[in-house]
1. Suppose you compute relative contact order in percent (Cα under 8 Å, 6 or more apart) for every structure in P, Q: which one lands on 28?
2. Matching task: 1.00 is the computed value of FRET efficiency 1/(1 + (r/R0)^6) of positions 56 and 104 (r between Cβ atoms, R0 = 25 Å, to 0.05). Pick the structure from P, Q.
3. Assuming 20.6 is mean count of other Cβ atoms within 10 Å over residues 40-47 as calculated from a single structure, say which of P, Q it is.
4. Any idea which of P, Q comes out highest on mean count of other Cβ atoms within 10 Å over residues 48-55?
5. Quick one: helix-only ellipticity at 222 nm (-39500 (n - 2.57) for each DSSP H run of 4 or more, over all residues; to 500) came out at -6500 when computed from one of P, Q, so which one is it?
6. Thinking of P, Q, which structure, once percent of Cα pairs over 24 Å apart is computed, gives back 36?
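Just so it is clear, none of the values below were taken in a lab; they were calculated from the coordinates. From a predicted model like this one, the values you see are computed outputs, not experimental measurements. Cβ atoms are built from the backbone, for glycine too; each structure is taken alone.
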Structure P
Amino acid sequence: MRGQISVEFFLVAAFLVALAAGMLVTAQGHLSDAESLRKATMSKAAVDSVAAWVNAVYLQGSGAQVSGSVFIPAGSVCLILSKNGADSFFECDAHPSIEKRVSSSRVLATAVEFLPGCPPQNPAAGWFNIKARNAEGVVRVSCEMMP
């Protein structure tokens, strides 16, 4: 009788351990997906802000200048100027390992020039001060990590 109870106990315990391990693996996968979506959302907010600033400076004409701060998540490669036919967009590789690329709204400026150090390549997570200045139709964008 004792042997049977002992065997049944170990069978139930083994089943519970296997169930817990399966749940842990599933939960870890969902946490990883949530983290990549969080990075994609923050990256989307950053490129949308910069696109709006570049558009504002371009439409205001020569001499216009705008600056603002954006948060760029760690490991993201942001502010890639991409062309799709006649349209331009800023893009951000929010999580290169799973190929999550986000795009900004349309960039109206016909000429955008990045100053050295911009866009930041694989930055540590942090706030960046972005300045956009219209110099005779060319929008120059500079980036500086805030302390």
Structure Q
Amino acid sequence: MKTTLFLAALTIAVVALSSCQTYSIPVSVFRDQMEAARLQPMRTVTTQGPLGERVRYQTYAIDSVFAVDQKGTPVFLVNSPALEIRFTDSASRKTILYFDRLRYDRDTISGSPSRILLSVQKSIPLRNVRKIEIQNGRKNYRYVK
């Protein structure tokens, strides 16, 4: 019994300490990744939410995203509907979007900050972006076939 409680507590501690780690993407690297993605045909994906609802949409054919952790170590994050990307502009305003809902047209980044209200869109000029951060928001969304 004590072992079970210990393992449960340990699991909770590990999840709490490791969840939502934030990574950085240099603006030039983000631009290069998105330019490469624009050259590929978009793919249709279906996501399923926590209530079983399904949404189908077009996204860039990006399997993983290059980023760096807080120590400067390069990492590749697997693309998923839970990836959230945060853009900080030169006035320190933050715009948070879902990575797989992004649209990039060389000058502007646009996308949806919500999985529920898909018609809500935000845009930000890329020239104003000072910092880009990305994290797995650990939301209960996943790709389904």
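1. Computed on structure Q.
2. P
3. Details: P: 20.6; Q: 12.5.
So the calculation was done on P.
4. Structure P gives the largest value of mean count of other Cβ atoms within 10 Å over residues 48-55 among P, Q.
5. Corresponding structure: Q.
6. On the way: P: 45; Q: 36.
Structure Q accounts for this read-out.
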